[in-house]
Structure I
Amino acid sequence: MKGALWVVGVGVVVRLAVMACGPRPVALGRLEYSVIADHLNAGRGFAFEQYGTTYRAWKEPLYIALLAGITRRGSHSTGLLVAFHTLFSLAAALGVAWIARRLLGDPVKAAVAGVLAAVNPFLVYYDTHWIHPLGMDTFLFVAVAGAIVWAAEAHGRFGRTLWAGLVMGLALWQRAALAACGLAAWAAAAVVTPRPRRALIAQRAAVWLGAAAVLFSPWLVRNQALFGRLIVTTDAAHILWLGNNPRSNGTYSDMTGRRVIASADPGMLSRLDGASELEQEGIFRSEAVRFIREQPGRFAALALRRLGAFVWFSPNAGLTYAPWQDALYRIAYSFLLGVGLAGLRLTWRRVDEASRRRLCLLLAAVAGLAAVHAMTAVNMKHRVPLELVLSAFAAEALARGLARARGALSSTLFG
């Protein structure tokens, strides 16, 4: 309980300090999510104008529906929205502390991991500056990965698997890409589990997938009724194209910060003009597939670049931030990456076989998310789940380093 209080307390204090010390905006920055939420509240439905047409399945709806509920009576209070975002970010940090406790077996290290997650620069910045679901996305990643680690344990019961599937189904309502995290984690579970139990792991994975599909099915049924096909989002092809076209650098924008669409082929832009939602989806998908087929080497290079950016930095990272913000984040992330990798090595050498299996599942979940972005497009905020996992391992390295420093100091002072 003390560890949880530290995680929540430090997270809240840091966000209040950022809001008090930084330039005070009139309101949080508004993005597409706010537009759709306003349309819902005005009775115009789940709708968003993009490239000259109305999208009815632009993105998964969970965050937008909650946002609409919060702002239904015209309440765009900065404090209320910051609290809404912070709730999910701190829940993610507590989830990291729980996972760290199961991996490291030490409540103090778990609390340190949770605090590091609670003060993650991206989460703090987005919680206090934008109306954006980054905190919710991150929390759902932690929930999906943590639930599978819990369900895949040797003594785990059927009920755990069912709960893990329901968590996955809920996550799909917000970010379908998290399915790759869950599938990768179960695949890792099958690999690291002793052979006699692999059939049981396969059964659990099937139950997990079935429960997730049932919970997510209403959204698919809704889209089937609208479009005549089972579709998750109509913007997925657009995201695929953003990262896979002749002018792409692997991210959402060019080296000046402009969206890639600004320099798209004029012929493609003319076909988009006046096309319906499904027609635009088809255009983006066909153009991306054509690029991949005609330039497989370029596609492979972009995929490797995106994979590298998921761990390090993209070529246009920091363009939309102040220089001091960019420098501060690069220093903080470099430190976290170095200490986290050192902690990963120390953890692997110290823990028992069961904890090593948990560790493999957690890393596989991150790898699944990295693979999604390697195939599509990546921005730096997409790797926040990686940063939270590094926070758990960093706690091990920091605790080990502190213990050595205390020992050296004691030896120096007392001989």
Structure II
Amino acid sequence: MRSATKTTIIMLLICMLGLLLLTACDDSDDEEKTPTPTATSTENGGKVEKVKITIGNHTDKTGAASQAMQVVDAGLADVIKHYNDNNLIPGVEVDLVEYDGMLDPGRDIPGWLWLQERGADLIMGWLPALGLTLGPLADEEQFPFFTTTVDGELIDPPGYVLAGSPLIEDAAWTLIDWVMQNDWDWQTKGPAKVGGGIDEAGNPEIIFSVFKKYAEMYPERMEWIGGYTVPVGTYTWASEVESLKDADYIYLPNIFPFFLKDYVQAGYDKAKFLTTDNHTSFLVLMNDMGLWPEFDGTLNLTQSEWWTEDAEYSNFARELASTYRSSEYDKIAQSPKGYNSFANGIHALETIKLAAETVGPENIDSQALYEAAQKLLIEFDGVQRFSYTETKRTSPDRLAMYVANAETKGFDPISEWFSVQSPPE
């Protein structure tokens, strides 16, 4: 991995890991937050005072997504510790404050305010609906908001929302186009029947509209048989399963094990399932439900390698977990993609580092962070994988396709890293 800073992050990680490899107040105040001094450290025999910069984590501790978010939150906390312990941002100590949004839309804005009141210099959000709620606030207040999933309207024009995943519509188009061109033999079999089920927090309208558009543009490849939307917190999918019984491919809801259970119990096995990194946070739940055999062969569009691969990203992931979560290592290994979200934390940390190098730790504010983020570039194994620019607000530059392997309870790569695609205008 490489970041466009004076000293690349890969060199820092090599040094620190022993060659194993990886603010603002409300604008209504018209006042900038003054960075807070924190504990001192000793360098070259002298005392060096560090500035505290705080990352606010808008997460889910007790709601429907809390089981998956435990691992995501662990990855974020651990990569922050790694940066602090190894002094990867000289002059800065990074703090973390967390808010339990409970997957409740009514807590989205209160959580934003709560994190700011506790000193957050930037805020991170993980769940799909958060971008829709908090994105406009970030732009209004000119406050950096690192989220995961957004749609095109949130970042047009480009502003203070910085996504760690592709645009929802880009991911959907990239996924279905790869499947139709590489997995389904439409020349012989005719168009594939494709459908999906998503809860209201999973951006169903955007994803389904992209699939429908693809079917309209390429009727010889794909037939859209319908998308079904249910309220957040739905655990029964019997009627949706019945409607999708003839599908060749089904795009699963984020909390997919309950859909999978109902599909299997109904006696169906025709469909191949389509997923992204959002789904893999729920592998532990699926494993607990004994559904790996039914999940075998599922296609997964991803932006990170699988846990067991010998690659820069996954090597660092295992080293990070073994250093800070040794007692939980085996559990993390069962559902590592959630832990792999530490990369989103690296986006924020490298932004802080760039800002510190540019304006000095004591001068970091929301504008300095915003300007630094637009210079971010991260490589893994010599391939540019993430970046922001003055106009680009989704960081992934490349994705890859993997397939679920029930025997190893993991995923195997079936493609090289390829560029993210966008739906035609």
Structure III
Amino acid sequence: MGDIAILYVFLLFGYDSIPPLPDLSKIEFLEPALWIEPAERMIRINGFAGQVYGVDFGLDFRSFLARGQFNRNNEWDSTDIGSALISYAITLPRIWVKPGVRAQLLRRHGDYKQIAPGLEFTLFTSPLVATGMLEYSHWLINDNNSREATGEVSLIFDQVTFTPSMTISGIYTGKRLKPSLVAQLNIHKFHLNMGSLIKTGFPSPYVSVRYSEPWIEVVTDVQAGVKHNTLAQYFKPEVPINYTIDIPTETLKVALALSMEFNIHEQSFTMGGSYREWLYRLNIGENYDITPTREIEEIKLEICAKNILRLNNVGLSNAIHMQYITSDSTITFLPDIVVYDTLELGIGFFELSTDFRYVSQRDGIEKTLPRYYIINTTVGLRLSFVKIYFTAHNITDENSEIYDDYYFMGRQYSGGVEIRQRF
């Protein structure tokens, strides 16, 4: 395929009018999501250069959408990361179809390239709505070809009490089809999901209960059994992992999770926790290869708060996320504590944004890695549809070891121009 073939092409929503939904328009319906949002017309082009450089692009034009980005990142190793997405939505009587293609690239010590054509659709009949997707992924990993596919079809009975639905999904990887089945029932403000993988040879039940109101949402779920992974789901460009297809299967003895989200005006607060007891869990072993690890217990607690304040020409938004994880076994690169905060301030044409990341000590492959914190700041001036900005990366000049034998590069600078225009 060659390197040129990887910058790219894309996928997502484009919108227009939609066939009548006489009953669905009167109910509260969480999943599958059927709502088609108003069309936008906007173009965005952003380019920056310096010790790090890159470009990203976005175009929304009614039913057509395109996205693309490419960055040369030098935070702890020279890394090329690219992605792209293109789609076109077609609305016909009682049918909505969205074909598209997405792609991504990772180049560090190895090359990972993916091109994934896909199709989303919704068929409106009475009393049934059918919605689904299909995506085929072609991977080129260090000149070796691999293939995966994912698919899903949901049948929603919109004129039946409690609006039941059934979702059949599956992944194709490792030359095998791995299907699953989930049923949903909506009882006023409660939404119940029950399902399981099919043909696993091991019981794999999944149960989820969601309570939803405009100001609060509570979700609890229980899961056990086999957990299949595709490379597209597991792919993490920010970690120096050596990937192959297929990604090994994981197995849970039991997983319990609870989360609560509160929303008041433009403020939100989320807290939650989970307990997972693994028979087999994926880990990162010697030479950064993926290896299953046996018998692990894992507890995670999370808190997230988002706030937005607006006053005349002043806008302030802040989001802070805190996470605590403990385990009875070594999970490579998994810290006990992570704090991530982003702050954005706008005063007239002046814009300031900063992000702060703190990561505690954690186990590496062969050593204990030190804690670190990183601060990045961007200052810009927005004049009509043009923004000129300057960014300081790692302003504290952190040079700790982030992964085994990988160190932060220190302070770096870049400057850029962004053009954003609605039409």
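Any read-out appearing in this document is the output of simple, stated calculations on the displayed coordinates, not a laboratory observation. Since the model is a prediction, treat every value here as computed from it, not as a measurement. Cβ atoms are built from the backbone, for glycine too; each structure is taken alone.
Key figures for this structure:
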| read-out | value |
| --- | --- |
| helix-only ellipticity at 222 nm (-39500 (n - 2.57) for each DSSP H run of 4 or more, over all residues; to 500) derived as 0 - corresponding label from I, II, III | III |
| Source structure (of I, II, III) for distance in nm of label points 7 Å out along Cα→Cβ at positions 138 and 314, computed value 3.0 | II |
| Among I, II, III, structure where distance in nm of label points 7 Å out along Cα→Cβ at positions 274 and 298 as derived comes to 0.7 | III |
| Entry that produces 71, 47, 37 once Cα extents along the principal axes in Å is calculated, selected from I, II, III | II |
